[in-house]
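Colleague: Each in C-alpha cells, the structures are laid out below.
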Structure 1
Amino acid sequence: MKNISLEERINASETRIFKAVFPNTTNHYDTLFGGTALQMMDEASFICATRFSRKRMVTVSSDKIDFGKPIPGGCIIELVARIHKVGNSSCEIKVDIYTEQMYAQKRELAVTGMFTFVAINEYKTPISIL
C-alpha cells in the first residue's frame, strides 16, 4: 500500500453528513435541541477521527461549542468534520454545522465546535495514531 502524507490523510478523512431537521429533534421554539446538535457533532467527529487513524477512537473532550445561530425545524443541515490538530495518540477535530433552507439557496454557518479523540488498544490504553 502506498504511503500517503499527513495532509493527504487529513483531506481523505474529512467527513460530511447531511440531515433534515424534523419535529422530533426540535424544542418548543421549533429549533434543534442543543444536545441533539452535540450528539450529531460527536458522531461526525468520531467518524472523521476513525477515518484518519483507522484505530479505535474515543471522545475525551468537547470544547468551545459556539451556537452562533439557531437551527430551525424544517431545514437541511450539513455537518463538516475535519482534523484540526494531530498529536501522538490524539487528534482534535473541528466540526461545523451549516443550515440550508429547504426551498432556497441560503446557507449559513450555525454551530462550531472542537472535539478531541484518543486512539486506544484492546486494553483501553492510548496508542499512537501516526
Structure 2
Amino acid sequence: MNTHGFLAPESEADARERFEAVGPAAQTVVKETAKAMAFDADEYDERVTGEVVETARDALFASLLEVRTGTREEYEAWLADRDREVVERGNENVSRVAWHDALGETVVAATYESEEQAAIGALRRQAFGQVYHDVV
C-alpha cells in the first residue's frame, strides 16, 4: 500500500481551514501563469476573474488530498477496521484500488488495473465533488 498527497481533513472545520489556506497559493499560481502567457494588465483584468482563481483553488485543494493505493486485499483490510460509508467507482473484480478517507466518515474509492496516476487524479476530483465541494 502506498500513500500519495498529504491533505486529510478530519472534520468539516478542518477542511474549510485547509481550503482557505490554499487560496493564496492558487492566486499566485494563476497570476504567474498569466504572466508566463504574457497577459498585459487589461487582458489580466478581463480574463482572470474570481471564478478562475476559485477554480484554481478547488483544483489545488483536490490535488493535495491524501490517497492510498493498493491491492483489493489491502484496501479491504484497511476498510475492515473502520466504520465508514463507502462510495466506490469501477469494477469490484479489478485488482487495484485508490481510496481517500474523507472526514473520517466516507471512503471514496476507485478501482484501476494499471494506470495508478490517472486513478489518483480521477479519485481526487471525485472526492472533492462528492464530499468537499459542499463543505468548503
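Where a number appears in this text, it was derived from the coordinates with a stated rule and is not lab data. Note that the structure is predicted; figures quoted are calculated from it, not measured. Cβ atoms are built from the backbone, for glycine too; each structure is taken alone.
Colleague: Please state which of the structures 1, 2 yields 0.75 when FRET efficiency 1/(1 + (r/R0)^6) of positions 11 and 43 (r between Cβ atoms, R0 = 25 Å, to 0.05) is computed from it. Numbers along the way, then the final one.
Modeller: On the way: 1: 0.75; 2: 0.05.
The correct label is 1.
Colleague: When helix-only ellipticity at 222 nm (-39500 (n - 2.57) for each DSSP H run of 4 or more, over all residues; to 500) is calculated, the result is -7000; to which of the structures 1, 2 does this value belong?
Modeller: Numbers: 1: -7000; 2: -14500.
Comparing all candidates, it corresponds to 1.
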